[in-house]
Structure I
């Protein structure tokens, strides 16, 4: 027995050089509950931590997290110049501006993780046409507090939402999110980021298109979990 899937793309005018947001409403009968209801979602590209091997450790000096770019695992060069991922083999030292690679052939995007710790990372992805994608940064991350083995608590980032797309001529698309602490049973709070606005425009000009999403009228029935080490 298969799943039921529906897709309703949003019609939006393109920028001067043809760039336009690719947004739509998706439904999957296997999608679970979310901010738009049971099975419904607006999909926006993001980079997330891969939790299939357990809760991330967020070690401050060693690479202990594995990343997914829109669901595709990313790998990087280890300290010996060999391709690897954090959950396998000897742990790599953390470093600023580390380059990552998709594991799919034919993708020539340049993927750079900026920053120097799990508390301040953000990402720049440049495709072979020179279009730059910024993931994360202020107002575009899901972050929370974790406690390490020594008992110290610190804030870390687990999801980086697509924040800006900019092509060579300066035409751009910006994504604005509502970052919230949701009430959970027992007085706990869960971290979440919901799409709030999308702006599209030409270089040096105010956006010619603005799309608003009013989440205040949505009844929040959402499944939360602690796979990142904090509720999200």
Structure II
């Protein structure tokens, strides 16, 4: 179970590492907004522990950035501020749970296991099968691999894929893409659309997205 720990307090980070290593978590530690952001976009994690106050940014903003990329990994916020306002901001930014410092190790473990259990139950019971390698979660708006890990996509890539999925087996015209992704009357040019389709094919190599010359694309 891969866990991303974003906590700038070195002593607390080491303590959490010791606690969770004993629970067989594979922990990847980060100490800043920037380093964590790059890794969260490039790698897949099963769960994220995120400190709200980081030396170069805000944990709430990092959570929003993660969610904007279509990454639905459960997020547990850590903070010394347990006010109703702070808790509300945490959930509004995309967090799934909130733990106030200081905390008991048993409570941290229990909350993490609950998040994992909820995520697995939801994921396994509501998916649209795409092929043997991928499925789509219509509630979380995510594409998942066979290990229920989210395939990170840019927002336009996800919108393009959803349009292909809703018309699976049928041609989606260039005009349909332009209207859905950029709004009626807006035409960013074919190069922009081709770039998004190219990225979809790269990120989802076993899915077949056919080019229908001079017309559009089709998800077979």
Structure III
């Protein structure tokens, strides 16, 4: 409606400019010019303040899988840095399924990326998009032709990662792999030490192989995770 009003005013100004002898020409020109400037100013301010709209946030949740795994069921959310300084962005890489055949890429440019720990077994990626929606049909008619309706304000992607997940850059992941390979003997000793400590507290479990196997796997997970955390980049989250 405002766009139509602006167009009518513009056409009127052009016609009055051509017809110099039109009765009351000066007054009509002034009125049309003021109306045109007012409507355009109103539209310009609306693009900033989004009058007559409300924010609606839509969320989409998907389960994610790692493309890199380490001993002890340790999973890694891999990312690659692009650029440097204030312009540095990340590409986060995950797998679309447990077989890791298809990759999913997320580029952090123009969006907020948040990394959160939680106590579930599956890792999730939640995409939240906030859009402006007009609150009534009247506002839709009034601002017809303006892009405010469904205009995207912000996109936030949150990775919810279980305790056995780490966040590593591609270079840090390679360094972590080398450290684990070179420290394999030490890692084995620490795992054995944790198992022995458990047996001292629970000597009756000495012959319970399933229990000992579970304790050994838990120890391997904890010790491997501790090493991975030494290489984790705390700056990967963009809040």
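Thinking of I, II, III, which structure, once Rg and Dmax of the Cα atoms in Å, for residues 13-68 alone is computed, gives back 11.6, 33?
Working: I: 17.0, 46; II: 11.6, 33; III: 24.7, 81.
Considering all the candidates, the number was obtained from II.
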For Rg/Rh (Cα atoms, Kirkwood Rh), which of the structures I, II, III scores highest? III
Starting from the value 4.8: which structure in I, II, III was distance in nm of label points 7 Å out along Cα→Cβ at positions 29 and 133 calculated from? III
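Read-outs: derived from the displayed coordinates by stated rules, not from any lab. Worth saying up front: this structure is predicted, and the values here are computed from it rather than measured. Cβ atoms are built from the backbone, for glycine too; each structure is taken alone.
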